[in-house]
Structure formats: structure tokens, C-alpha cells
Structure P
Amino acid sequence: MRCHPLVVCADGFTMSVQANGGAYCSPRVEGAKRYDTVEIGFPSERDDLLMRYCEEREKPTETVYAYVPVWVVSLVLAKHGGIVEGEVPPGVAELRASE
């Protein structure tokens, strides 16, 4: 099972973004060419764009977010200034921070 490295955004926000046969994603298979939804895990802070998908709303930084649409993940990345480290699964726009 492939795990993607932790995503670190320009403003310091971090989150795990996963898609594989064991993650809450679609399609729920290993190595898809494109995912429509992905699993977010343990963001460094609460983000209102993600809360609809939160499994434990009272602990938003200590839980996973199931079947998050890739377009929502792209909005979160843009909101936090883009990616400076890590990677996202295929289907999520790889929004890198400007240098």
C-alpha cells in the first residue's frame, strides 16, 4: 500500500492526503490513474472547508476525513498558499507554492 508523504503548505498547514486500497477514497483501489475522492488525515488545524467530511468533529486535528472530493482538497491547498513539501494522489491538482 503506497502512502503519500505529508503535505506541508506555504503557511505551515499540514495534512496527510491518501488514496489507495485501504483508504476512504474512490475508486478504492491501489494505483488508480485518477481519484475522485481522497482521505485526509490529521490536519494541523481545523479547516472549515473540510469539516463536512470530518469523522470526529470534536477533535478535528486528531481524526480522518473520508471521501473528500479532490476539488475540495485543491481549494484547501490554495487557501494555505500551495504545497511546499509532500505530494498528493493523482486527481488532486498539484498546487505548488510560488517561489
Structure Q
Amino acid sequence: MDRPKGSAHPRYPALIYPLDYGYLQGTSGGDGSGLDVWLGSLPGKTLDAVVCTVDLLKRDVEVKLLLGCTEDEKAVVCDFHNDGEYMAAILVKRGAP
């Protein structure tokens, strides 16, 4: 994780990451970088949700993986991406097995 919980965004210092955030090595997302990952506090780091984001400033749409996130952490991540001005997001949870 290249952006630990509590760290500031490299270009926007007022933007503080609420959870560990980084990229999956060996993957490639729509922007050519590794797939984005939010890492929660649950053991096992199961993938059970994604957040789909739209960034109007960057003209970018991405899917970010949520691994090992509690329900509260999922809501925090979704809120993080819904700034009400230039970014929007929806949370998609995996259904019960």
C-alpha cells in the first residue's frame, strides 16, 4: 500500500486517506495503472465489494476493489469518493454466497 491510512494525497494535501490505499501489482486498470485497492481492517482480506467512481475533472471512470472492509469502512470509502462537486461513486456489494 503506497498510501497508508491517515496519509495525504500527493497532489492534494487536504485529501486524507481514511484506509490503506494502493494498487495490485501485475494488473492493469482502465487508466493503464494497477487496479486500485482499499484495504480494510478485517482478517482474510476477502473481496466482497467494489466502488465505481467517476471523476469529472480527470474525465475518468474507475472500479476500485475493497478488500477486508467492514460495513462502516465500505461506507467511508464510498463517502470519500462522493465529494459532491467533481467526484461521484456507487458501492457494489457482493451478494451472499
- Task: Assuming 3.4 is distance in nm of label points 7 Å out along Cα→Cβ at positions 27 and 59 as calculated from a single structure, say which of P, Q it is.
- Result: P
- P, Q: which one has distance in nm of label points 7 Å out along Cα→Cβ at positions 3 and 75, as calculated, at 2.3? Q
- Suppose you compute relative contact order in percent (Cα under 8 Å, 6 or more apart) for every structure in P, Q: which one lands on 31? P
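Only the coordinates and a few stated rules stand behind these numbers; no lab work does. Here the structure is a predicted model, which means the values were calculated and not measured. Cβ atoms are built from the backbone, for glycine too; each structure is taken alone.
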